[in-house]
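**Q** The next part holds the structures, each set out as structure tokens.
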Structure 1
Amino acid sequence: MGAKKMKIIQLITSINLGGAENVAFNLSEFCQKDTSERFEFTIVEIFQSKNQYAQNKRKGLISKNIRIKTLFRGSKRISLLFAPFKLFFLLLKEKPQLVHSHTDLPDFVLGVVLKMYSFFSFKKPQIVRSIHNTELWSTHRSIGKFTESAFNDDFIVGVSDAALKAYQEIRESCKLSQSKNQQVIFNGCDIPKEEPIKLVIDSTKINIAFCGRFEYQKGIDILMERIVEINNKHEKQIVFHLIGSGTYGEKLLDLSSQFSNIKIHGPIDKIANKLHVFDYLIMPSRFEGLGLMSLEASLAKLPIIAAIAPGLSETLPENWPLCFELNDSSSLLTIIDKLVNEEYNLDELKEQAFEFVSNKFSFENMIYKYSELYASIK
């Protein structure tokens with residue numbers, strides 16, 4: 001009879017397009033393969049996304065024998081009221097040895113549950129927290145302080161140096177002690193495999209893609225402003241493909257009705273394998289834990305036009321010429337002018353970014369480091 005497996009729950013906001021979620025998916029799939037199946041994973045989402053990407057991803061995970069539990073099937077906002085109670089009873093039933101939480105909302109839900117455990121004097125599972133952002137609870141400081149107060153000396157993993165620093169800073173600002181168990185494990189990526197994409201690509205123009213959530217953190221509102229400015233000069237030379245979903249979706253559709261060179265697409269599964277059809281990726285993020293899409297683009301040899309931002313800048317070689325100041329419109333416009341005038345050596349940039357990411361952000365190393373962490377927890 002084989003050794004008893006360690007039950008591990010990966011707690012995420014929702015099965016959807018996102019770097020934190022992809023880390024949870026990859027750990028659930030590949031840590032099992034690399035450790036003689038010592039671990040048994042369950043992905044627990046706070047609420048259920050119902051877009052096509054989420055539906056396909058859910059089916060794919062199930063086909064790989066990865067269990068999925070949904071705490072609430074209604075809206076995201078209401079889920080935060082019910083999810084803690086659902087998770088509390090789920091943990092009592094499943095009795096996992098470890099819960100691995102990814103990002104702020106899972107941390108909040110888990111924090112409420114841990115306070116319930118303390119109230120009833122129940123034995124808590126071991127906790128791993130991956131810190132995926134470089135700004136934590138910036139708009140909800142009181143909720144952040146409540147959440148952080150529930151955690152004490154758990155296993156903390158920063159996905160970048162900047163992300164780990166953000167954890168340290170919020171603990172200090174909340175006057176809470178830091179965990180003694182801290183480390184950085186960089187997110188890792190495999191080299192994408194080229195696959196066809198069902199989009200119309202105009203090869204006579206420069207095709208610039210944005211891939212991610214249409215949210216404030218990702219700078220999509222700034223990008224909308226910049227596109228208007230860029231189109232004043234280069235509308236006939238550039239096509240913008242905006243791929244994703246989020247709260248700015250309706251505004252993007254309104255903008256696309258004004259300009260024929262703006263194409264809006266929903267989330268696309270395995271987008272890393274399809275980046276090769278574009279000429280550039282643009283990432284106007286205000287902050288990132290670690291820009292996973294940036295890593296995937298570099299490995300696909302797609303040059304990245306990136307905002308200078310914590311967590312994102314760590315994914316690019318030093319002095320990367322396609323970096324711009326988010327709040328300086330002329331900074332991005334200068335880069336676009338140079339792209340149109342073909343002033344960059346693109347082959348050189350592609351190789352430079354590929355080599356940098358290949359050496360620093362190994363997928364195998366990420367899996368090994370997390371597997372090693374799990375195995376060390378008793």
Structure 2
Amino acid sequence: MTRAQTEMTDDSLSLTYRLERDYRLNIFKKSNDRLIPSRPPKISSFKVSYQGRPVVIKDRDGRKVTIWQAWFLQDAPKPAVLASSNYVYLITAGNRADAGQAHVTVVANNWGALNIYQWLDGDHGQPGRAQFSFPADSSRASRLLTGGRYLLVNECSVLDVHKLTVHPFDLISKAALKRTDGFVRVGSILVGFSPGQTQPVFLGTRYNHQRQRSEYALLAVDFVNNQTYAVPFRPSATQFILAEDATSDWLTTYFDWTTDSQGREVLSVHPYTQPPPWHGRWAQNPGKIPPIRYELKPVLPGMFDHFMSWAKKHYPTIEPKITRYEDMVSAKFTLNGSVLNLYVRDDYKSLSLESTDQTLLKIIGDQFDGELRQGRFQDAFAEMDPD
């Protein structure tokens with residue numbers, strides 16, 4: 001089963017896709033000592049043509065590359081295609097010196113079958129959601145890629161779509177780790193983008209064997225010059241408990257951007273004399289669907305009494321059943337026919353409020369969080385740097 005279609009930006013570059021079954025991705029089931037093929041998945045592959053002639057891309061071993069995904073860069077100054085294979089390629093219309101040949105540039109090195117794309121400036125100047133490309137049927141998807149100027153590719157290279165320039169950067173070599181004082185990037189966490197659009201910021205960590213705990217820093221990358229520096233921070237001073245706390249809003253709250261004498265942007269920790277009040281979060285177990293819970297970290301055992309005093313004042317009809325253990329105190333109470341459970345654990349330094357009535361839980365959690373944001377009950381927060 002195959003199908004082809006051509007989309008063109010002008011008379012120079014064009015895309016043709018092919019839809020087929022990929023038996024190389026076939027899965028076999030063993031039954032009665034026979035191998036029976038299951039239905040193989042659909043995949044689409046693409047061919048790029050320049051002035052009517054196919055653009056042939058070869059890998060380092062001289063083998064022809066199969067393109068699994070391809071887009072026209074809508075905001076480029078001239079016809080340009082971003083092609084995804086084991087590598088990522090930028091294909092542009094050639095100039096006179098190219099003698100009628102398209103120009104092919106490697107944007108990012110081999111990541112295998114999965115490639116990751118993320119606009120650095122896609123959400124009001126801050127990073128948008130990551131997009132993934134892998135061998136699958138994408139024939140019905142749009143062939144236009146748009147959403148910003150700076151595209152982060154495979155977390156190791158930035159494509160400036162307006163200038164069609166590629167800027168690979170290094171965060172993993174020994175030289176790079178020396179520049180960042182041993183801090184390494186945490187997974188795929190892209191925290192933010194500098195106001196002047198010169199530096200994406202990643203979350204970094206290293207392990208302090210003497211203190212037996214993890215330490216954290218932000219890694220700012222000047223991608224044009226391939227220069228990286230680390231900005232260490234104290235988690236307790238920046239209300240950083242979990243990696244997902246590192247968002248662009250958090251970056252704006254606890255860090256500053258300035259410029260040095262040469263006009264380069266410089267990131268630093270904001271010197272608060274009185275930091276913003278601690279407050280809570282809505283959380284759920286990784287990979288789980290609702291119900292959610294209201295959570296405070298890090299707290300001292302006294303937060304239990306603060307919460308219950310507040311709850312009794314605002315909801316006088318509740319009659320909590322309190323149970324105390326060595327490392328935990330809990331309360332169970334009913335409000336408007338719904339049961340709520342409160343847990344304060346000393347070992348986790350956490351408070352959790354849970355209920356199957358998600359609407360009521362949201363109301364109470366938001367009300368108490370409003371009190372915290374006004375600076376109340378701050379004496380019951382602990383000093384705790386996460387491991």
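**Q** Ranked on FRET efficiency 1/(1 + (r/R0)^6) of positions 225 and 305 (r between Cβ atoms, R0 = 30 Å, to 0.05), which label among 1, 2 comes first with the largest value?
**A** Top value of FRET efficiency 1/(1 + (r/R0)^6) of positions 225 and 305 (r between Cβ atoms, R0 = 30 Å, to 0.05) goes to structure 1.
**Q** Next question. Thinking only about mean count of other Cβ atoms within 10 Å over residues 129-136, which of 1, 2 has the largest value?
**A** Comparing 1, 2, the top value of mean count of other Cβ atoms within 10 Å over residues 129-136 belongs to 1.
**Q** Compute distance in nm of label points 7 Å out along Cα→Cβ at positions 241 and 297 for each of 1, 2 and report the one that scores greatest.
**A** 1
**Q** Here is a further query. If helix-only ellipticity at 222 nm (-39500 (n - 2.57) for each DSSP H run of 4 or more, over all residues; to 500) comes out at -13500 when worked out from the coordinates, which of 1, 2 was used?
**A** So the calculation was done on 1.
**Q** Same structure, new question: Looking at structures 1, 2, which one was Cα Rg over 2.2 N^0.38 Å calculated from, given that it came out as 1.00?
**A** The read-out was computed on structure 1.
**Q** When relative contact order in percent (Cα under 8 Å, 6 or more apart) is computed for each of 1, 2, which one produces 9?
**A** Going through each structure in turn, the value belongs to 2.
Every number here is computed from the coordinates shown, using simple stated rules; none is lab data. Computed from a predicted model, the values in this text were never measured in an experiment. Cβ atoms are built from the backbone, for glycine too; each structure is taken alone.
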